[in-house]
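See the structures that follow.
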Structure I
């Protein structure tokens with residue numbers, strides 16, 4: 001099996017665990033396979049590659065969207081997404097990536113970004129419980145499901161808030177590698193996987 005290249009999109013005021021939870025899952029999954037089945041990178045929505053996450057955590061990403069890094073799966077973090085939802089460069093890059101066949105997933109309120117990009121246009125989705133009503137109101141063609149940790153529809157994967165992104169990421173390891181690999185990854189992380 002070829003190495004799966006995972007890109008996690010971060011932006012100013014993204015939720016820390018929305019970024020770092022999936023980063024840890026795919027990093028551990030890569031470490032547990034020889035050769036590594038997963039290679040994970042952080043991707044900024046700006047040219048400087050510097051991002052200020054929530055709670056004033058400053059990080060430097062590996063790439064920016066303007067470098068158009070080679071990825072197989074794009075995971076879009078959530079958090080305070082108002083500025084990211086208006087970032088035309090980010091929305092365009094996500095839309096083009098989706099149209100070129102990349103697998104797309106969102107964590108928490110990252111679903112709003114995917115909806116603004118025209119990727120989530122219909123079907124079942126989820127997001128953080130506090131934001132489900134707003135997602136439904138703003139994008140009435142989406143069927144917002146309230147009792148699922150993550151959902152797959154024909155356009156993208158979406159997860160509930162914050163820690164639910166770890167559950168979705170483990171599911172993606174299962175899809176891209178194997179169930180056994182996902183179980184071993186959760187065990188290594190000492191994480192109780194909720195499927």
Structure II
């Protein structure tokens with residue numbers, strides 16, 4: 001249901017209809033909509049943690065986690081939005097997973113550890129939500145058509161950059177991962 005129509009909200013009534021039940025019957029299994037969201041999130045993200053070789057560098061673990069979560073999050077953006085909004089605490093499990101990866105890497109100060117987890121999680125989920133909400137294809141022609149709305153200097157600069165944006169968009173999340181890991185390496189070095 002969530003994959004078939006990612007823009008439709010998750011409601012008890014919609015979930016009941018999808019499984020051929022009456023809305024009230026779902027309340028035998030879930031306390032409320034938030035409990036349903038938590039259960040769906042647990043199901044969708046429970047086994048998503050990537051398998052990496054024992055003793056792999058933390059950068060490999062972070063890259064694998066970001067990639068796996070990003071792919072799943074793009075499939076179900078409405079759950080990600082609900083998780084990100086604080087409507088569910090299901091993100092805490094992955095928060096602990098990332099924190100342990102960073103502790104093994106040498107992040108021991110709780111503030112720095114929290115910053116690292118926050119950075120990775122928001123970069124991953126934020127990019128997934130942006131991609132899921134977008135048209136799927138970079139709209140270079142539409143952007144070029146609107147350059148006349150800018151002053152000449154800004155239009156000339158953006159005309160040069162649009163081609164680069166288009167190239168970046170194809171592998172944009174890989175760039176996000178690379179920049180995130182580079183930033184975390186600097187954070188660890190401090």
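Bear in mind these aren't lab numbers, they're just calculated from the coordinates by the rules spelled out. Since the model is a prediction, treat every value here as computed from it, not as a measurement. Cβ atoms are built from the backbone, for glycine too; each structure is taken alone.
Kindly point out which one of I, II the value -22000 was derived from, the read-out being helix-only ellipticity at 222 nm (-39500 (n - 2.57) for each DSSP H run of 4 or more, over all residues; to 500). List each step's numbers first, then the result.
Working: I: -10500; II: -22000.
Value -22000 for helix-only ellipticity at 222 nm (-39500 (n - 2.57) for each DSSP H run of 4 or more, over all residues; to 500) corresponds to II out of I, II.
In this comparison of I, II, the computed figure 161 for volume of the Cα convex hull per residue in Å³ is attributed to II.
Can you say which of I, II returns 10.9 when mean count of other Cβ atoms within 10 Å over residues 2-9 is computed? Mind dumping the intermediate values first?
Details: I: 21.2; II: 10.9.
Comparing all candidates, it corresponds to II.
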